[in-house]
Structure 1
Amino acid sequence: MNIRKEIKTLLLENDTTITSIAQELSKLTGKHYSQSNISQKLARKTLKYEEAKLIGLILGYELKFIRTKSYMN
């Protein structure tokens, strides 16, 4: 699953919209976010990690790296 589908699924599960997420992101960061802006970032796969973390925070989630196996050894 890609980030766009994951965030859309979380929005549905939490009965919220990209518009309300954009408003909350604007409040948290002081930077202007719109529904269009976020939708374009999701479609183009240009959403920043920090923005994804903030969206998770707004929805009550935390992004974590979870080790499944090592590729370094």
Structure 2
Amino acid sequence: MAFEEHMKQLRELTQKLEQGNLPLEEAVTTYTEGMKLAAKCQKELQTAKLKIEKQTTLVQKEDKTDGSEVSTAS
């Protein structure tokens, strides 16, 4: 399941809980499911962040080796 779908489900669960009319057992189950989805989303975001950092590092290394590094000195 994609990150966006997880977030959609998490929003739906949050709305259910915020309405405040769930029986206790269902509220606990819904909360638990929401926490699992939140953990999945956090993991997916962390994975995406690492990929971006890796790409950024690769691009910076390529810039340094091909001489196209931009000088920031004024």
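Quick check: 1.00 is what I get for FRET efficiency 1/(1 + (r/R0)^6) of positions 31 and 47 (r between Cβ atoms, R0 = 30 Å, to 0.05), calculated from one of 1, 2. Which structure matches?
Here the read-out was taken from 1.
For distance in nm of label points 7 Å out along Cα→Cβ at positions 7 and 63, the calculated result is 2.7, so let me know which of 1, 2 that is.
2
State the single structure among 1, 2 that was used to calculate P(r) over Cα pairs in 10 Å bins from 0, in percent, giving 18, 53, 20, 8, 1.
Of the structures listed, the value fits 1.
Match the computed value 33 of relative contact order in percent (Cα under 8 Å, 6 or more apart) to one of the structures 1, 2, and report its label.
This value belongs to structure 2.
Ranked by FRET efficiency 1/(1 + (r/R0)^6) of positions 23 and 55 (r between Cβ atoms, R0 = 35 Å, to 0.05), which of 1, 2 sits at the highest value?
1
To which of 1, 2 does the computed value -28500 (helix-only ellipticity at 222 nm (-39500 (n - 2.57) for each DSSP H run of 4 or more, over all residues; to 500)) belong?
2
Bear in mind these aren't lab numbers, they're just calculated from the coordinates by the rules spelled out. These numbers were taken from a predicted model, which means no experiment stands behind them. Cβ atoms are built from the backbone, for glycine too; each structure is taken alone.
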